[in-house]
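Following are the structures in question.
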Structure I
Amino acid sequence: MNPKIKDWQGKRVWVIGASSGIGAETARALITRGARLALSARNSTGLLNIAANHNDSMVLPLDITNHSDVIAARDKILTSWGGIDLVLLFAGTYNSMRSDNFDLLIAQKMVDTNLNGALNCLDAALPVLLTQGKGSIGIVASIAGLSGLPQALIYGPTKAALINLCESLYLDLHPRGIGVFLINPGFVATPLTAGNKFEMPALIPATTAAAEILRGIEQGEFHIHFPKRFTNWLRLLRLLPYRAYFWLIHKGTGL
């Protein structure tokens, strides 16, 4: 469904959210494959650690909720590289929330980071890709965005918006030769999930998640989701009538 990447050598990849978790492991894997990297996140120390001893990496700290930060980083990339082959957006935030502990400030922060921040990145990337007439963008949403789930009162809707966004982007960009990758992880062991106080089914390490993402991109897949023993189960549940869906979710989670 997307142009396949058979050789990463020299590919110009902007990894946003590269300082920790899946983004950091994906950046490290790309380095071993010979890609040229622009690394962005708020944590400059984490970015510098990844870029150490890799001459084809540039470190561009930014906050994705700050539009001018994102545009400035994009402009520095274009000055150095003249173009971008792939933008990967990992940056996001997560807080477990249910209706009885709803917190408006935390909810607004999740919306601002996960959705508005993604739009800031899209505003920076789209003109470049459209002018080039080639390249790709990958956005990390979450399998939690497929349907309503306990503990994901606000996080889930922000990721649902990204899923819808990627679907619309694909319809617009695929005819113009530009790739779009929708990335829906299940539970991955990262600093964001470390605080969860509930059992996380099919939890995988970030290195495994990074390998799945790069495999999917190399194969040109639109929907990259993993681990499939968990994500396919949720995709199947989403097809059920609501009465059955709600009953199974309550039974499966105990919530």
Structure II
Amino acid sequence: MPRGIGLLLVAVTLAAGPVLGQDKAGNIVRVFETQTKAGMSAQYEEGRKRHFEYHKKAGDTWTWNTWQVETGDRAGTYFTASAGHNWKDFDAWDQKYGSGDDADAARNLAPYSDGGGNAFYTYLPDVSRPLPGNTPSPMSQILWFNLNMWGEMDFMNQIKKIHEAIGKTNWPANYYWYMLVDGGEGPTFALALPLKGWADMQEPEVSFPMMLEKAYGRTEAASILDRLNQIIRRQRTETWRYRPDLSYAPSNP
């Protein structure tokens, strides 16, 4: 996916749910954001490890992955997420683990935390090209776009065209699209592009505009880019580093 127009987007509008496939089974992701108190990142990380010991002892069957933001105005912020769920799964999880999880988080995370939030996203597989396997890449470049109101369906149409163009031209890119459902400013879309390291930030030999032109011709390619410029209200970029030492996976039986 183009670095020039975005490597990550997150869009939120409940009205667009049926169009964007918000309720597809197993595509819901919950994400917790945490900023730490000044000078307490190390204490927070130790607390996060202790907290996941609670998950292990409680027999939590969900995987929780953690990333730390390396660039942008949120550098240093931690994100912890669990993916691949249905909506009803969150009720069952809360009933089984919720009270104990809250109490343990109050002991091990809250003393070192200084704000944050949590949100729900929907993964959009129909316009994604994931890497094989389930292990997160070492890094991800993230680009966030806030859209003009009611622009999500138009935006999604352009994203579908881009996804099809990448397939037609066999452009070398993997990416993951998400839609914010609840817990943030919308409408917003998010696309994460996996990186092995900083060298992967190098622009490909065939640029994104060149790829679009190859797929659709100059006029249609220009039309897609122009429409995106009209839909997008604001954008920002971040790079996240995966923290396997602050993540949790259930033990194999």
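From I, II, which structure was mean count of other Cβ atoms within 10 Å over residues 54-61 = 14.2 calculated on? That value comes from structure II.
Here FRET efficiency 1/(1 + (r/R0)^6) of positions 38 and 166 (r between Cβ atoms, R0 = 41 Å, to 0.05) was calculated and came to 0.45; which of the structures I, II was it taken from? Answer for the origin of the read-out: II. With helix-only ellipticity at 222 nm (-39500 (n - 2.57) for each DSSP H run of 4 or more, over all residues; to 500) derived from the coordinates and found to be -9500, which of I, II does the value describe? Computing helix-only ellipticity at 222 nm (-39500 (n - 2.57) for each DSSP H run of 4 or more, over all residues; to 500) on every structure in I, II gives -9500 only for II. Taking relative contact order in percent (Cα under 8 Å, 6 or more apart) as the criterion, which structure among I, II has the greatest value? Checked I, II; max of relative contact order in percent (Cα under 8 Å, 6 or more apart) sits with II.
Every number in this text was worked out from the coordinates using simple rules, so none of it is lab data. The structure presented is a predicted model; accordingly, all values stated were derived computationally and were not measured. Cβ atoms are built from the backbone, for glycine too; each structure is taken alone.
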